[in-house]
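Given below, in the form of structure tokens, are the structures.
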Structure P
Amino acid sequence: MVKNANWIDKRDKWLLNVKDLFDTIRMWSESQGWSVHEDEKTISEDHIGSYKAPTLVIQCPSGRIHIDPIGCNIIGAHGRVDILSFPSLNRLLLIRINGDWKIKTESRMDWPRAWSHEAFIDLVNSLTSVV
């Protein structure tokens, strides 16, 4: 597959956005005393091909959160990152729209709070709750 320079630029910008997001999530998590482990995965996307992207695992008292980038080639957005919790198996989506991260449910409904430090702490606690 021949990769177009515009798609490569889109991928590179996406990876910078993910890095900035992950740096912020790491800071917010560590401020709560939660441990954070970074790993990486391979993403394959049409027009872009395969590339490496970081992932995060956050261990908090009530469970574990996986922060998993899905890709930049998303219809109606400039990228998607999934937030999956264990043991509850709940999932929320972070969708990048017009330069901002928007929290969505799996059914694509808006989360009642805007993306922020407080919203992140609340959503981690909500997602890891098994009751």
Structure Q
Amino acid sequence: MDHYRIGDLARATDTKVETIRWYEKQGLMPAVSRTAGNYRLYAPAALARLSFIRRARNLGFSLDQVRGLLGLAEQRDADCASVDALAATHLAEIDRKVADLMRLRKELSDLLVSCKGGRIAECRIIDALTPRI
């Protein structure tokens, strides 16, 4: 295909049209020309760029990190140490979130074990959630 309309990009990348427009406003996707009928026309490179953005977002990279990765991806001959550093920072953040989730899981699991049914008035879960004023 020579050029894509926004709907074509949306279908090809499983991205909502509104999201593609938002990526344009955020500067992640380049501004595109319009046809006489006011349709956006995207070059084939836009499909690859949007696919890159979607994959990075699916891996949990923030918009700023994606912006950085896109900039680094354009420097084909540069050393990839910057990419490694960005990915390592992101992985450390994921590890921190996983550790936080594991602590939450243990706390909730402990509450469930301590709750043996009965009346709400004696419920350990409700008691743990109730603020002490």
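Where a number appears in this text, it was derived from the coordinates with a stated rule and is not lab data. In this text, all values refer to a predicted model and were calculated from it rather than measured experimentally. Cβ atoms are built from the backbone, for glycine too; each structure is taken alone.
Observations, loosely collected:
- When distance in nm of label points 7 Å out along Cα→Cβ at positions 33 and 65 is calculated for each of P, Q, the greatest value falls to Q.
- Entry that produces -20000 once helix-only ellipticity at 222 nm (-39500 (n - 2.57) for each DSSP H run of 4 or more, over all residues; to 500) is calculated, selected from P, Q: Q
- Which of P, Q yields 4.3 [distance in nm of label points 7 Å out along Cα→Cβ at positions 97 and 121, calculated]: Q
- Computed 48 for percent of Cα pairs over 19 Å apart - originating structure among P, Q: P
- When distance in nm of label points 7 Å out along Cα→Cβ at positions 57 and 73 is calculated for each of structures P, Q, structure P gives the greatest result.
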